[in-house]
Every structure is written in C-alpha cells, then in structure tokens.
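Enquirer: Each structure below appears as structure tokens.
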Structure 1
C-alpha cells in the first residue's frame, strides 16, 4: 500500500511539463553518422499539434517595465554572455511551462547575439542545449550575430517556436 501511495505522490509531484514531443519527428539525412555530435537536428517534421510562438526572450524578467528602467538593465543585463543566456533560457522555460508545453515540444530556436567574440557561439549554444539535453531533444536552430538588440547592454535574445498537443 505504501508503494502505491508513494507512486501516486511522485506522479502528482512531477513537473507541469506534460507528455509531449510525440507530435514531432526528427529527420536525418541518409548519410547520418551517429558518432558525430551535432547540437541540433537537421529537420523536425510536425505530425500534429498547434504552433506556439514565444516572443524573443532576454535576460530581463519576462514581465518588466517598458520603456526599460536603467536599474533593471544594470541588474539583469550584465556584461556576461553565459549569465544572460541562462536567464533568457530560464524565462523561456517558464513560458513553455505556462503554455503546458515542454522543451521537447520546441521545434526551432533562434539565437541572436551581439558583439561576437571567438567562441561565443559555442558558449551560448552549450547553455541553450543544456536545457534540452534532459529531454534527449535537439531542436533545429538558427544562431547569428547581429549589430545590436534592444539595449546596448543586451548580448543575446532567443526566440522559440514549439508545437503543442491540441
């Protein structure tokens, strides 16, 4: 009896991310070499579901003042690409959860970086990928350097597209 009760508690305590990802199919090329590490999938076919577009996320809290207040910018937009990437991805995960979606539902990640330096693409991609790794999921990605974003202190903005169950 105690094991049954414990199992029920574990199910109830599970994260709000529901069963997901079943409406997507990863597409690989005929010459796919599983021994080569790729941080993204070449293509994902949507078999069913509805498209969920997330607004571009930044290291600022999801809900913050507009126009931006200088103290918010200095607090959240530090000159640290890795820290900004983590805060941005944390906000994206909160938004996915609010939509009853999972990182496994993400079809595409758009990553926009400013002031690129050698190695930035690898550092930011490693952090972004770490949010999908527990789900054994690699969404398609676009990773680019841009001249500027919304604020001079902003180093990264990430936008996500997901497919959720009906």
Structure 2
C-alpha cells in the first residue's frame, strides 16, 4: 500500500489513512516503524483494543468470511464508497483512483502504464535510454523520476529504489 499507492500520488489529490483497532500507541508506532510507513495510522475510537471493531469498523463493516486481511476502502470526493475489498488488490485500487481523479498521465515510474511499478518498467526505461525503443511524450514524463528533464541512469536508480522500498 505504501509504495503502490501512497507514494505514487500527490497528497493533495489522494489521501490515505490506516485505522487500527489497537488502543496501544506503542503497537501502532512499532507497526509503522517495522513497515516503514509514512501515511498516517489512526486509532479507531470505540474499539476495546482487541479483535473487535470500533466506531469506524462498525460504520463500514463488511462480512469477511474469516479473512485475516484488513478491509480496504476508497472513498470518493463526495464521501461515497467507490471501492471496498477484504483482500489487497492494488492494481484494481489504482484503476479506481485514476478514474476518480481522472489522471490521464499516469504514475511517475509506471512507464508501461499497467498500474503496477515493477521490473517491466525498468526494462522499458533502459530500452529508452539505449534507444532500442522510442518513448511517446507521456512515457518520457513517466520515465523522468527526478524531474530533471533528462531520462538517464539516475532515473533507473530512482525507479529501482522506488520498487525496492
């Protein structure tokens, strides 16, 4: 969620929060540190701190057939749920977010524009640098990760770091 969603959007366009049902700030802080999270994690008021929900959980309850995964929601600009799922599906989530913000340019680093930043984007970037493929204007923009208006090895390094982080 951190690298696939949060770090790929301007935070004026997309807001992301985690909501925890634990009432221990130490547990929340440790979770944030262990997972290198930079998006805010909030405490669900009304939670007893166990596996039971709290006020937010109760408002957005989804039967999960015992799934151990958290619930993921995308709320549109009008406050209406545009996506809800018990399993993490970042590709689907990216598609929904793009539809909501009508971002036709894509995510910086997603050079092949498949809503996933991975090794395939590195291959495209290297091919552009070597001249074995000719990028269109949008691909050039998505390839220039450091925004220096030059697509080169520095962008490859940034893309690799983005994927690894």
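No lab work stands behind these numbers, since they all come straight from the coordinates. These figures come from a predicted structure and were not determined experimentally. Cβ atoms are built from the backbone, for glycine too; each structure is taken alone.
Enquirer: Starting from the value 17.4: which structure in 1, 2 was Kirkwood radius over Cα pairs in Å calculated from?
Expert: Working: 1: 17.4; 2: 17.8.
Computing Kirkwood radius over Cα pairs in Å on every structure in 1, 2 gives 17.4 only for 1.
Enquirer: Rank structures 1, 2 by distance in nm of label points 7 Å out along Cα→Cβ at positions 34 and 130 and report only the one at the top, that is, the highest.
Expert: Numbers: 1: 2.8; 2: 4.1.
Greatest value across 1, 2: structure 2.
Enquirer: If FRET efficiency 1/(1 + (r/R0)^6) of positions 114 and 138 (r between Cβ atoms, R0 = 25 Å, to 0.05) is calculated from each of 1, 2, which structure is the one that comes out at 0.50? Mind dumping the intermediate values first?
Expert: Working: 1: 0.50; 2: 1.00.
So the calculation was done on 1.
Enquirer: Consider the structures 1, 2: one of them gives 34 for relative contact order in percent (Cα under 8 Å, 6 or more apart) as calculated from the coordinates. Say which.
Expert: Values: 1: 34; 2: 15.
Answer by label: 1.
Enquirer: One of 1, 2 was used to compute distance in nm of label points 7 Å out along Cα→Cβ at positions 42 and 106, and the result was 3.4. Which label is that? Numbers along the way, then the final one.
Expert: Working: 1: 2.2; 2: 3.4.
Traced to structure 2.
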